[in-house]
Structure I
Amino acid sequence: MLTGRREFMAMGVVAAGFAAFAPTLAFAQELRPMTGDVVPIGRDEYLARIAKAQRLMAERGLAALLIEPGASMTYFTGVQWWRSERLTAVILPREGEALVVTPFFEEPSVRESLKVPAEVRTWNEHDSPFDVIAGFFRDRRIGGRVGIEETARFFAADGLARMSGISIEPGAPIVRGCRMIKSAHELALMQKATDITIAAYRYTYPRIERGMTPAQIGAIMNGATTALGGNPEFALVLLGEASAYPHGSGRPQAVRDGEVVLMDCGCTVEGYQSDVSRTFVFGGANAEQRRVWDQVHRGQRIAFQAARIGRTAGSVDDAVRRQYERWGYGPGYRLPGLSHRTGHGIGLDGHEPVNLVHGEATPLAAGMCFSNEPGLYLPGKFGVRLEDCFHMTERGPRWFSTPPPSLDDPFG
């Protein structure tokens, strides 16, 4: 998956598809949910995550960590909330229970998804939430260095920095130190999400017809995903020349004989994401399309083979790019060639640190999860992207979904 696809969703790729192609959605009666065996993340696992964060804070001399709504808040507390001008935040202290600070009128709603013991303090519309946080710090005798989760907005960090006796610094080492390494439970949820995406692809593929638009294809894919028990996150469909541009084009598109169909789709199960891309040709493929498809297929294998415990994340991207340059692409990010990173981290967020990108020095470790999507793009012609995610084990990488056998058998 590549950043920015939600903008295409906003253009009506899915919503318009359901309205325009509703008759095909009767297929939901043919599919059954695959999620009967799914077990949500439980209280003990949330508490273990907080305990690990507290150990990491102690090692780095941090007194506390501030987290705004988003995947990290969900990861540590279960709270599912959104960001607005009214601050809701979690403070994880180095010792003791967490604090949730939220507007007074939001407290009942926030508590609905709270999965751990925590103190909840509220503020009214004429109050400052930072006065509430300052009071908590006084009561708990917290002072000194406080970490800020890396996606927090400036006003949250600035409000904390203005407190007497507090200095702020990046909290990424704490959050990444926890979230980058997935538990067996997390891996199982990601596997389920991937299995649903593959099953939805296999349902959608034979139902694609000449003349269909991206919205119509996306409607079938997302409808199948929902019927199978997943929560659709995105269904990017690029047809013909639009496939040469990683996030496509706003120009009208329709399925035509001999043209590329590139699909990039994913869903969540209990919040954990899948991300799978497939490229095929409607009707017969020509020699150039087959050659590029085979090269991307080979690029995926090169990346997979390069991913070894202790090697840097950047070395995986370098291995792919070296081979692509031997084939005459690039160099580097130049086109025709691979204009984006080889892969990204994935978990509760579709894109998480760290990336498989040149210069990334983070060593690979067991439990890390990545996409593997070394696409090739030929502007004015077409593009090919194959994307499958994997997770690192002590014995090497392991696929969540297996790359397709061939252009003529794109889903195995």
Structure II
Amino acid sequence: MSYLDEPPASAELVIIGGGVVGAATAFHAARAGFRPLLVEARPALCTLTTPVAAGAFRLQFDNLEELTLVRESVELFLNFEQATGQDRYHLGIRLQGYLWLTTDAANAGRQRELVSLLHGWGQTDVEILPGEEVRRRFPYVGEEVVQARWRAGDGFLDTKELTFGLAAASDADIVVDCRATGFGTSGGRLASVETTKGRVRTETAVIVAGPLSGPLASAAGIELPIVTVTRQKLILPDVPEVPTDAPMTIDEDTGVHWRPALRGAWLLFTDPATPPSPPTDEVPTDSAFAFRLLDPSSPFSVARVAPFWREVWERGALHWMLQAGQYAMTPDHRPLIGPTALHGLWVNTGYSGHGIMLSPAASRLLVDLLTGKAEENPFALDRTFEEREPPAL
């Protein structure tokens, strides 16, 4: 990748957004023979939504289309240096699994239904564990848990290394501190991308701006079916009670989840009742979030299914930090990939919290559509949106 102080006067392909989706789009575009120009509004790549992510991946999805994409992404993750042809950035893969816990009989039934579906789709390594088996394998799990679904091959990765590794492998020209502000047209098609550092003539551009994709598309007269929802990430850098080999542990009844990180843990939760908020690149943190997850009296406490967190709370001497980002949510919580009504303008956005897992393969799909290599696209903008339950993570 080459950093430029100013964008060139013209480019074959302009990618607008420097998070993981932008880097993945640049990577696959370069492999298809394009010379991409990536423009990022902030002073550095990977500083808005991507670093607030849980940094994890799983092959436990409720639809075959997304599961198929994540399978492809995971192949890239597990062979990252070979797949990208670079050895500077390393993902630090930790295959510690995803453990979904429930204390509710109805949710236990839904877990069994999903695992049956997954087995039918060939994902036969996802297990159902009765409560006693859960506690045998994971002694930190509480007595109230009646069942879990579990896949040992799911895991964690470093989202910064992923983004920069894909960007480096793309050999893209990159301009930071360069905000896209609008689009020029000619004859009903895209003619340029307007930025704070000048106009770039191009006939092809892709909006990959995460939560800011909607306002940017609006500048071209395109209304994307996206709302933005704030999410918080609680970072506990030093908690000796956290088992370092624990999996991503999800309370499926509430959606609260945590994973080992640093010498402690990251705790995350997006309450389905959280209303949409205006898209912004300055997302405020909420100090009450820490108490909702840590205080054992809270209905959303991590201690609800993992009692050692009660001891952590009672010990009291905790240091914590908060990060905040936004999910770009579509009505069916699946991404928007493909051309817009403005010929030459494409989008790759709306990942609804699954950008780390989906975007490497989904960006390949976008480039295949762009080059005519692919025709079928279940994530097209004009699809029929079927309501689905909000994702837990």
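Values in this text are rule-based calculations from the coordinates and carry no lab data. Since the model is a prediction, treat every value here as computed from it, not as a measurement.
The value -10500 for helix-only ellipticity at 222 nm (-39500 (n - 2.57) for each DSSP H run of 4 or more, over all residues; to 500) was derived from one model only; which of I, II is it? Structure I accounts for this read-out. Looking at structures I, II, which one was relative contact order in percent (Cα under 8 Å, 6 or more apart) calculated from, given that it came out as 15? Here the read-out was taken from I. Each of I, II could give percent of Cα pairs over 34 Å apart, but the derived value 36 comes from I.
If Cα extents along the principal axes in Å, for residues 96-295 alone is computed to be 71, 37, 31, which of I, II is the source? Mind showing how you got there, number by number?
Values: I: 71, 37, 31; II: 66, 41, 36.
It was calculated from structure I.
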